[in-house]
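> So, here's a batch of structures to check.
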Structure P
Amino acid sequence: MAKCTKCGAELQHDFKFCTECGERISKTLEIKKKIEEKKRKEITKTIKCPSCGETTQIQGSIGARVAVICPKCSTKGFFQFR
């Protein structure tokens with residue numbers, strides 16, 4: 001169930017306003033939809049291996065944790081997209 005972005009109360013899908021704070025639900029759901037769309041966008045980052053200095057490009061979306069292996073020295077690690 002969705003939550004109000006203003007007060008955090010659980011929202012009823014058939015209500016037009018939050019029963020706790022009066023925030024318009026359509027506005028709240030619209031903001032939530034925009035945030036979700038932003039999270040799903042693919043991002044390309046160039047990262048540098050801490051061991052050998054080789055650079056490589058990785059892709060992911062905001063919030064994703066990606067396993068990375070250096071193509072030059074095979075050092076393994078993780079990258080968190082923010």
Structure Q
Amino acid sequence: MQEEPIGFNPKILEELVTFKMPFGKYKDTIICDIPSFYLEWFIHRGKLPDGKLGMLLSTMYEIKTNGLDDLLKPLIAKNSKYNK
């Protein structure tokens with residue numbers, strides 16, 4: 001039986017392909033669809049939003065900058081937005 005790393009929550013990955021940006025230039029854009037340069041802007045400003053949104057943006061930034069986008073492909077395939 002394979003154990004998950006401590007602190008890993010697979011629901012976070014699901015939220016990256018379903019949760020929409022609530023404000024700004026990319027309002028109503030699913031987090032995984034936000035361009036890297038916008039995520040970098042947040043990071044370099046040093047002012048990520050508090051709470052869940054900040055955590056999701058930070059996680060998406062790490063995924064994109066480390067070339068791990070393929071982690072989300074199975075979840076994107078399940079998301080109805082992409083199946084239309």
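Coordinate-derived values only; no laboratory data. Since we're looking at a predicted model, the values are computed, not measured. Cβ atoms are built from the backbone, for glycine too; each structure is taken alone.
> Where is distance in nm of label points 7 Å out along Cα→Cβ at positions 47 and 71 largest, in which of P, Q?
Top value of distance in nm of label points 7 Å out along Cα→Cβ at positions 47 and 71 goes to structure Q.
> Follow-up. Given a value of -13000 for helix-only ellipticity at 222 nm (-39500 (n - 2.57) for each DSSP H run of 4 or more, over all residues; to 500), point me to the structure among P, Q it was derived from.
Q
> Here percent of Cα pairs over 23 Å apart has been calculated and equals 21, so which of P, Q was it run on?
Values: P: 47; Q: 21.
Considering all the candidates, the number was obtained from Q.
> On to the next question. A value of 17 was derived for relative contact order in percent (Cα under 8 Å, 6 or more apart); which structure in P, Q was it taken from?
Here the read-out was taken from P.
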